[in-house]
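What follows is calculated from the coordinates using simple rules that are stated; it is not laboratory data. None of the values given here were measured: they were computed from a predicted structure.
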Structure 1
Amino acid sequence: MQSTGRRKKAQMDVFVLLAPVVIVFVAFTIVPFLISLIISFFKYTGYGKMEFVGLNNYIITLTGDANFTRSTIATLLIFLVSVVPQNLIALVLALILNNRFIKLKGLFRAVFFMPYITSGISLAIVFMGIFSVKEIYGIANYMGSLFGLEPINWFANADTMYIVIGLILN
């Protein structure tokens, strides 16, 4: 009897842990998909009244819309020229680097990972220059001084730090 109680508690724990993921997935994937599907059966400009047209939007798109055909071909070409070779090269390099006969695996892995590290460092250096405390060095403080504002220590104040982080993430 006690194992049945434990099993039910374990099942409840799983449901509780999965609930946030399922809720977010439904709210931000399933619901928008269903709304888009429903709207696809209407003539709608984004405002005003919606007019039901049934499958007419699909018929126009698949049979007579030159823009749709051109954009589909362009997307397919970009996929074939860019995505497929990148993934094939990455797969071959991964297989080579995981081969047990390859010497200096750590060095090669570091060389491949270096662009990810250096881009973050470059971004940090640029933003340090933009938001430098010294009036003559920081572009943000220099621009502020043109309007009579005092230099701001962007990295010392939590409120201004949020602005800098928000700009970096954009």
Structure 2
Amino acid sequence: MDALGIDLWKLVAQIAAFVVFVVLLWKFGSKPILKTLDERQARVQEGLEAAQKMQDQLQATAAKNDEVLAEARREAQVILAQAREQGDASIARAREEAAKQSDEYMARAQASLRAETEQARQQLRAEVADLAVLAAGQIVRKELDPAAQAELIEATLSEAASGAKNA
């Protein structure tokens, strides 16, 4: 091996030193290195688990948001339906009130018409009475005979009766 420039004793000493180094490294260095690697692996695993938890929480939050949004939409539909019902009820009440007022106005108008009609009849009766008094006065003045008086009274009464029927 001398031709290659290798000294056998040095090679054996280097191999022995390397074996001692590997044994010492294995005995004293592997435990802290493995411990550090295990700790790092545990931290990575915890990080992955935390990320998974966060992902699950995010999905749960998204599901809750969807539920809340759906509930809000349902409530909005209920509120709209109630508003429509209240609007329809208000319109119905307004129509009923308008119908009542219309009926009241109509009843007042009819009562007023009846009162005016009755007043016209009363005036007509008064005028008929005045005519009868006037006719009686004329009869007395002219001193008519009984046949003419009867004829005049009949004519006056028939006029008064026809006037009352027309009213």
Structure 3
Amino acid sequence: MARVLITGMSGTGKSTVLDVLASRGYLTVDTDLYGWTDGEGGPWDATRMGDLLRTERTVVVSGAAENQGDFLDRFEHVVLLSVPVEVAIERVRTRSNNSYGRTIEEQDRIRRHFAEVEPLLRRSATAELDGRLPLARLADEVAGLADGHPTDARSAVPPRSDTAEE
């Protein structure tokens, strides 16, 4: 059993994969919802995130926040979901569950984040998945990590070995 963070830019499929995992019975937290941040794109609520990671041995968290690095040592796996930037732009432009990404200004911000932030997320990832893969396969891959049964389909980034036990 493991704590898994799914991270990546807007439009890569984080929330969609999380929804599938929740439907399979996994404890999931979408940090874009329900007050996990102090606002759009803000830092995670450190107390709340600390409490979650201290009390739950198996949980899948999704999001990207400026302070997520403060919590990386408490996740056994950090999965970067990635797609080409234009795929992400098309997804956010047409999605119905979130209005972010419809304006030209927001799309320009997403392009900047792909160029500037995604490389930073990639450095801390223990696995990278192509968000264009079939949804069931993405969910299977993350579920395997959460269950402690990784498969060979992920990129060859070794699992974190510096996980702190609470």
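1.77 is what came out when Cα Rg over 2.2 N^0.38 Å was calculated for one structure; which of 1, 2, 3 is it? Checking each candidate, the match is 1. A value of -21500 for helix-only ellipticity at 222 nm (-39500 (n - 2.57) for each DSSP H run of 4 or more, over all residues; to 500), calculated from one of 1, 2, 3, originates in structure 1. Matching task: 16 is the computed value of relative contact order in percent (Cα under 8 Å, 6 or more apart). Pick the structure from 1, 2, 3. Label of the originating structure: 2.
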